[in-house]
Structure I
Amino acid sequence: MGSSTPARDGAQRPDGTNYETVLSEDEWRERLSPEEYRVLREAGTEPAYQGEFTNEKRAGSYSCRACGAELFTSETKFDSHCGWPSFYEPLAKDSVVYLEDKSMGSARTEVRCATCGGHLGHVFEGEGFGTPTDQRYCINSISVNFESP
């Protein structure tokens, strides 16, 4: 883990504005399971190919497990074979925020929920998947809930 985590960064987005949903870390611990807290608040990662939505194919939407904000839809989900659910764009451009992450020795772009700051995963560009955006939002299943119509 890098020095920047939702638990350490508190109530502010990278641009200095406050998140809409702000709870104390004790309140987050009450709301989330220990594993959800580790990923969403401490910027952890669930094991590859273990998440419940990695192979999800049904139509529906994905929302933040911490606060319920809608983040992604099945229409932008694709099979990247990376071990985590992959999307080529968020539901709305302002539904996520981005932070530079240097915790693994190289620069990556972390993706967080724009409503509560929960860690969702990372976004990668230029991998050649042939998606409309040439991006892969690699999202932890444990960071989201799925709802099928």
Structure II
Amino acid sequence: MSQNSTGNIKQFNLGEGHRMTPQRRFVYEVLMNSKDHPTATEVFMRVKNKMDSISLATVYNCLDALVGVGVVRQVNVDREPSRYCGNLEPHAHFHCENCASVEDISLKDGAKPSNSLKLPRGAKVEKFEVVVRGLCPECALSIKTKKQLN
């Protein structure tokens, strides 16, 4: 599973006169080093460790800018807070119904997301989002263990 590289962050053109500020760079680096799909608040707490002066509002603005130019993805699962993903490869997400964790699911080699759906004639897929729900391995084991003890 490939993720964006933090090495070429300065090369990103944010467009509309936006530049790669230190705040955006820290937010981006946090996302590139996270596989747990953090919420804005979680990103804020992680960036705050590196940049004490940053505010939650600034983190939201940074996330909006980074999502807007397509260098990170916003992941929405039901009515939960938005989460953020640095993996730009085609993939799905697994959402644990017990602990609310979200993780990437790779597509089978050579699989095209649009080939797995019967689309209306003439439709063009511009965005593909799939969320698979269930229990993560840790929660499944925990629940199985609890049942065995009862």
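No value in this document is a laboratory result; all are computed from the given coordinates. Source: prediction; values computed, not measured. Cβ atoms are built from the backbone, for glycine too; each structure is taken alone.
A value of -9500 was derived for helix-only ellipticity at 222 nm (-39500 (n - 2.57) for each DSSP H run of 4 or more, over all residues; to 500); which structure in I, II was it taken from? Structure II accounts for this read-out.
Out of I, II, which one gives 2.2 for distance in nm of label points 7 Å out along Cα→Cβ at positions 106 and 138 as computed from the coordinates? The read-out was computed on structure II.
If you line up I, II by mean projected area of the Cα convex hull in nm², the top spot, with the largest value, goes to II. Structures I, II were compared on FRET efficiency 1/(1 + (r/R0)^6) of positions 18 and 122 (r between Cβ atoms, R0 = 41 Å, to 0.05), and the highest value belongs to I. In this comparison of I, II, the computed figure 22 for relative contact order in percent (Cα under 8 Å, 6 or more apart) is attributed to II.
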